[in-house]
Structure 1
Amino acid sequence: MIDLASKIRDVPDFPISGILFRDITTLLQDGPALRSAINQMHGLAAELRPEIVVGMESRGFIFAVPLAYLLGIGFAPVRKLGKLPAPTESAEYALEYGTNTLEIHRDAVTPGQRVLVVDDLLATGGTVGATIDLVQRLGGNVVGSMFLIELNDLGGRSKLDGHPVISLIRY
């Protein structure tokens, strides 16, 4: 099995001084590592028996779409404000310096549908928390959230209301 953490590049002082950025582009460029990550996520996701995968713009799409494909189920995008063409639900969430808003199409998830939420990274939990809120407002049943990387020190897991959290790499 490939050591996925060894494929992640650390970039000090990005985007600002004092931050150690975990860059996934080096893993994405390595075909066997990317395949291993997707296959590992698929095996874990299959156990949750989701009926649809919801992924967040933009890096979440990288993992969510192949998972949906391998699971033989649909994919629903969550995007930044104003990017989706049909009627949407929106959720605002806090950033370190301000707020951001995410949207999902109102018909993306049906009531009672088993939903797996996927993103590349779990940090403070703001993005995934807002996404879970959107899915629940549409009547979806969040069966879990899945990430390539989780940054333990930022406490995102604790903000996800007890929903199962799966991360391949934890720092």
Structure 2
Amino acid sequence: MAFKILSINAELCTGCRACELVCSLSKYDACNPRKSAISIMKVEAYGIDLPVVCQHCDSPLCRDVCPVNALTRNTDTGAINLLSDVCIGCRACTLVCPYGAIKLDPDTGKTIKCDLCGGDPKCVKFCETGTLIYEKPFITTYQRQTQYLKKVEHTLLSGREID
């Protein structure tokens, strides 16, 4: 069974940060980007805004290193979910995430990570540019992301602006 994933068409991101606000509002009842499971990484020098969010890896290192088994696979959505009442805030998961998509709650010191909103991601609904897409991981998704990353890499190496 192929689960849906949150894919990103980074060329469309304007850096509006609506995704961060709706995430923190829906999870913590506060418009606070520091409490959001999705983050916008801004690269000022190149005018690039890149959404960073958990990819719910097939073989998640975060789950494997958790000493208290606070990260589990949701069998309905495929998401790696956090059991916040079990989390001890040791930060092991944040250190091994290859995407830098896991962070700590500034108030509790416990992990914050995307759970795909139980299969109905709020960030996708509020992304007016269509940057965030919740879809089955077809080859075209990876091709689109790979093409954009190659374009970013080429632009950064050449010192030109991204079209």
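Every number here is computed from the coordinates shown, using simple stated rules; none is lab data. Please read all numbers here as calculations on a predicted model, not as lab measurements. Cβ atoms are built from the backbone, for glycine too; each structure is taken alone.
Below is a table of values for the structure above.
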| item | result |
| --- | --- |
| Test item: mean count of other Cβ atoms within 10 Å over residues 64-71 calculated as 19.2, pick one of 1, 2 | 1 |
| Comparison of 1, 2 by relative contact order in percent (Cα under 8 Å, 6 or more apart) - largest value held by | 2 |
| Entry that produces 11.6 once mean count of other Cβ atoms within 10 Å over residues 8-15 is calculated, selected from 1, 2 | 1 |
| Read-out mean count of other Cβ atoms within 10 Å over residues 40-47, computed value 12.0, structure in 1, 2 | 2 |
| Test item: FRET efficiency 1/(1 + (r/R0)^6) of positions 56 and 112 (r between Cβ atoms, R0 = 25 Å, to 0.05) calculated as 0.95, pick one of 1, 2 | 2 |
